[in-house]
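K.L.:
Listed after this line are the structures, all set down as structure tokens.
Every number in this text was worked out from the coordinates using simple rules, so none of it is lab data. Just so it is clear, the model here is predicted, and its values are computed rather than measured. Cβ atoms are built from the backbone, for glycine too; each structure is taken alone.
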Structure 1
Amino acid sequence: MSLSVRNLAWLRKLDVPGVPSFGARMHEIVNDLIGGTNTLEQQGNFSLSGHPPPPPQPDGITVVPHPQGVDVSIQHSGNFYQGVQYQVDHADNPAFQGARTVDLGQSRNAVIPVGPWSGYYQVRALYPNGRSTAPVIFGGHAPKIVHGGSVSVASLLPSEGCGTTRPGQPPGFGGAYRGNVPPGRTS
């Protein structure tokens, strides 16, 4: 949401004796401040009207056994701003009561060291200081249990990228947002 300043039209017409362009110049100054503030809001992924709305919901989560626990891969193809973060919840029940949360930061891949523990997994996406998306559960409506640390793995799941990069892009090549135009912001 862009910064909105009241009385700009009045400011532009403001007349100060001895300074004929006072109102027009003040109007320019305020417009420059508005433009800079809106740029900071977009590039820093802030919201001038409160907490930023959540990014689009992730498309899916894949969880497979790994010798140290589980290997997690988050699929997220939507358009979103930099700073998107992922939280993986795991619990010993499909209702996720008493779940533990692992913050993956901007990474969409991780090995979670739960050892031979068996559990259910879900992922949520959010921006710093913002609300998270609804969770995406591994297995969908019928959550699947994963037995960690129970097999030897020849390789890790394919990289899904990090931040605004896409799968297969090298780290650090993402921009301020993913997509051809900045994603819309709604509360």
Structure 2
Amino acid sequence: MAIRLQEVRKHPNAKVSLEQYSTPADLAAEILFHACYSFSDIRNKSVVDLGTGTGRLALGAVILGADYTVGIDIDGAAVKVASQAYTGPNADWIIGDVSALRGECDTVLMNPPFGTKRPHADVRFLETALNLGNVIYSIHKTATRAFITNWLQKHSANYQIIIDSKIEIGHEFRFHRKAKHAVKIQVYRIVPIKT
């Protein structure tokens, strides 16, 4: 899985204002395997990848047998890369703001902006995900754990942290000083409490 996801082209013109850092292929594969094999949240399910970027999480869901997958991102260049990586049936790629989505799906996958450049940008994604999905897999900086867990409790969502890891961010933007920087992250499995 990781090898197949590694083949997806990088974003041709990532924007720092949108905090566009690709989900590493090995992390995407680990999340997808947990979602599919530990929790049965992928195979034969409807899946939405919020802020899909170049589509690694959505593509992985397709490979693992999702019934129908949607990848949505506000950046048309990123969506173009995703749509070129997979042109088969049972998947659609949408250029648009994630908060415009309506409806319901079985599973939401997302690597939202961490909120470093736009404070609490991740909250917009979480709000949308809670309205859409029966279960959500979301990547967040470990440093924001207190904020994220408090926010989830206030918004009637059960959660568990299923992965503790790090993302190696390369020298992608002019302001980066190091060749690589490791960001500690946690992957949450979130289940909204539906009333």
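K.L.:
Output the label of whichever structure in 1, 2 has the greatest value of mean count of other Cβ atoms within 10 Å over residues 34-41.
P.N.:
2
K.L.:
A further question follows. When helix-only ellipticity at 222 nm (-39500 (n - 2.57) for each DSSP H run of 4 or more, over all residues; to 500) is calculated, the result is -8000; to which of the structures 1, 2 does this value belong?
P.N.:
That value comes from structure 2.
K.L.:
Comparing 1, 2, where is relative contact order in percent (Cα under 8 Å, 6 or more apart) highest?
P.N.:
1
K.L.:
On to the next question. Out of 1, 2, which has the highest value for distance in nm of label points 7 Å out along Cα→Cβ at positions 106 and 130?
P.N.:
That would be structure 2.
K.L.:
Turning to a different aspect of this structure: Of structures 1, 2, which gives 1.8 when distance in nm of label points 7 Å out along Cα→Cβ at positions 10 and 114 is computed from the coordinates?
P.N.:
The value was obtained from structure 2.
K.L.:
Suppose you compute distance in nm of label points 7 Å out along Cα→Cβ at positions 50 and 66 for every structure in 1, 2: which one lands on 3.7?
P.N.:
Derived from the structure labelled 1.
K.L.:
If Rg/Rh (Cα atoms, Kirkwood Rh), for residues 2-97 alone computes to 1.33, which of 1, 2 did it come from?
P.N.:
1
K.L.:
Cα Rg over 2.2 N^0.38 Å was computed and gave 1.42; which structure, 1, 2, did it come from?
P.N.:
1
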